[in-house]
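In structure tokens below, several structures.
Taken together, the values in this text are just the output of simple stated rules run on the coordinates, not laboratory data. Bear in mind that the values here come from a model prediction, so they are computed numbers and not experimental data. Cβ atoms are built from the backbone, for glycine too; each structure is taken alone.
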Structure I
Amino acid sequence: MRVRNVNHKTPMLVQLIRHFRRAVALDISGGSNESPQLSKFCIQTPSFPRRCLASYSKPIKEAVSIPVLVAGRIVDPADAEAVLAEGCADFVSVGRALYADPHWCLKAFGQVKAPIRKCIACNVCFERLTLEKDVACVHNPMIGTEFEALEHAEPHLYPAARAQRPRRVLVLGAGVSGVEAARVLAGRGHRVEVWEKASRPGGQMHLAVAAPDKLEVEPIWSYRWEEIQEIGVAVRMGVAATVESIRAFAPEFVVVATGAQPRPCPFDTSRLDPDVTVMQAWDVLPAPERIPAGSRATIIGGGMVGMETADLVSVRGVHCTVVETLSSVANGMARNNRMELIERVEARGTRILTRATVLDAEAGHLEVEGADGTTTRFDIGEFLIIAVSPAAEAQGARLCEEAGVPFAVVGDAWRPGDFLSCLRDAWMVALSVDHRFRDRVAATALTT
């Protein structure tokens, strides 16, 4: 190996390479798993730009005569091409992006005509590895199983994967779960129609992408929406299902994906001053301007929604206090993402109270009891924002029961959770429809 153009601006690593003359290539990555502060440079969060390590690899590539590989948020083929075109490396390393879509390379080179499921840097995969659990991917919930094979992942491209007898299937709800179920069902040849009572599709997706750095989550939706548009699934907006309309449609099966709804405030707010505005976080996330800069807000609930609400409004100059009954906040987020979020909101002056139970709300104050039994009384501010866990929307299931049609409930309509649980539900229910009818026929034959 030959090193050239070494000067005081070249990273120290290049100078050390002189001592490794048997090396045939260099693989450039970053960070360490010794601490969350270092780990995020290895397993980058959405705050890191695409190709975040390319600028560091370029001077190394210019100084050595062996091939250089670089990793670091190379999400799609355009990122890889840019790294090579800018002379930052000879090869690219793709890691988490292959969890999200194991067929990334086939799609990149045009051998599979389908959009790539882009990694959203949620880092659930890495979190589960550190906890010694099975590897999981929000975007690819079937990872590690036979169902991530192309004929299951992109069934519309494989005629052999079609159901022997297509069924007439109705999907209630055009959120992420409903659209995923429709995508897989239609890809397998079933006749699918989606009804959504709102005027636009997406369900809670507009809430999920509202906070800073959360636009990277958008491919969870766009990949699936583009696919059902390509397949030609009928989606009817502004349609509120009734028993009569379900019966008139005469579905052979219904997938209930009606999502969740916010819960009311868990304590009495009737004695608060009229100057205190009580709002749901679901109303704040899509319209943060409703909380003016310089105002004060107390957020009840420090889960992902509560903390992302604090992130969104505090960056606009709102002074926040987050009250959480558990011992930690942003539970459900991967470690790197969670630590970065907490550091970010605390740097803006956000106060976080954990193991805190609200005892009383009166006038403009909250009385809160801590884990040690001591009580604290503080000003709420102008806004009290409710961000407690949502409740499943059960009406869709009740309608199907009354209509007398077979159905399955998926996603938040079954149990409010995260993208991983919602998409896994939808995918498995869609794949199981054929077996449901096959088992029913077999059971009927046994009883006759």
Structure II
Amino acid sequence: MLKKVFAAMKSLKVTVGLIITLVLFSLIGITLPQKALLGKEAYLDWKQAQPTLVTLLEALKLTDFYSSPLMMALWVVFFCNLILVMADRVPGIWRLCREVWLPRDSGFVRSYRCTEDLAKVSLDTVAQALERRGYRVTRDGAALAGVRNRYAPLATLLFHLSFLLLLGGGVLTVYTKFRAEADVAVGEVFNGAYTKIMARPKFGGIPNSTFTVVAVKPTYYNRTVPVDLVVDLDTRQGSKRISINRPYYDGALSFLIKNIDVAPLFVVQNAAGREVDSAFVKLKNLNGEEDSFLLQGYTFRTRFHTDIVAEQQQIAATSANLPQVLKQQPNASSPNQPKEIINPAITITMEKEGKKLQTVTLRLHESLPLDNGLRLVWQDYTYWVNFYVGQERGLMVVYAAFMLMLIALVIRFSFYRRDIRAFAEDGTLCVGGRSEYFPVMFGKEFSTLIEVMRNGRT
């Protein structure tokens, strides 16, 4: 019974059936939204919008289809089939590459796809013609064998091996996958304090890195459209300059710029002007959103203005003829405001215990009075960078597998094996030839060889 199972697992029909099944099942994963690809927030929104459908798909494991038990079982069977086929073919392929069979008679030669009978042509002429064209020639009496690209069939084993490397690289990638985000301001040292971790490695700890953001240099077209973003880092490998789609690599760990925003420095001073507290606050304001931070028991809600002068001029121009009650005040930044910071200002709404106390718009170095003689001073500002952090240690193995697969295919189809056999009998030399692939092309090559042999040219 076990022998029958092994025999079935090694058959070509099983291999083809498994490949077709995997392709069809993969289409399910492409058609249905997958939790790992959607992201947590988008997936929860979808589930909230269609709870019955998503609950049903979850029960059938169709929202995590690629990691479902059914898909994993199919992959296990496929790779078991691959290993058995590879183990079964190794002895035959090695024997084919190592041994060269000489023809026993002219009947053996005539069994080849291409044959020709040559009169008054010696085996020496045939041997010279073949050797000049890269064939390795073996002779014994009236028999001759010529082989070109003798070891090309070994590429079949390389092709099978590439799939095993893909398996190893895929498993390594899944179990070492790490996804996180890190928010780092200019002048701040990052030492592994991730803002958010989305995926933890199943083996090993959280990867760490150390670097300092030295400078952030955005470039805008017409002050609005971002065209470039350069971030200078001081790392363990020295100074590094990264940009959009050009991440910083620390071993297998990569840091890709996802977004930037503004980080104002607020200082709390007493009546004598001495510093009581201070903080660089990483705000999400550049796109016109409202953000908030806590300091000295107060909640400060903020909106950032990149060019308060231009904004005030625009408001004045559009509301010049309007009644006073309809005139706008520069206390809310527009999402359409220029991205380039020229004349910055911050609109701050101060709250305490849920009660709104006051709203003011501050320029740089201006202050907001607090209780007990304290005041909040906007001292300075800089940028902070939101990095998308990733690690997949198996990717290099996967890339190596694809490279090995490509090399194997090039060898098999560009340097395919050709076999020529010749046997001298009754004054006639019978020559036959065959190739692994492309019989029409080989037929033309064989005809050229025969013409060379017949004319005695080498």
- For 14 (relative contact order in percent (Cα under 8 Å, 6 or more apart), calculated) the corresponding structure among I, II: I
- Answer label among I, II for the case where mean count of other Cβ atoms within 10 Å over residues 52-59, calculated from the coordinates, equals 19.8: I
- Item | volume of the Cα convex hull per residue in Å³, for residues 268-403 alone from the coordinates reads 198; which among I, II | II
- Message: One of I, II was used to compute helix-only ellipticity at 222 nm (-39500 (n - 2.57) for each DSSP H run of 4 or more, over all residues; to 500), and the result was -9500. Which label is that?
- Response: I
- Label whose coordinates, when mean projected area of the Cα convex hull in nm² is calculated, return 28.0 (choices I, II): I
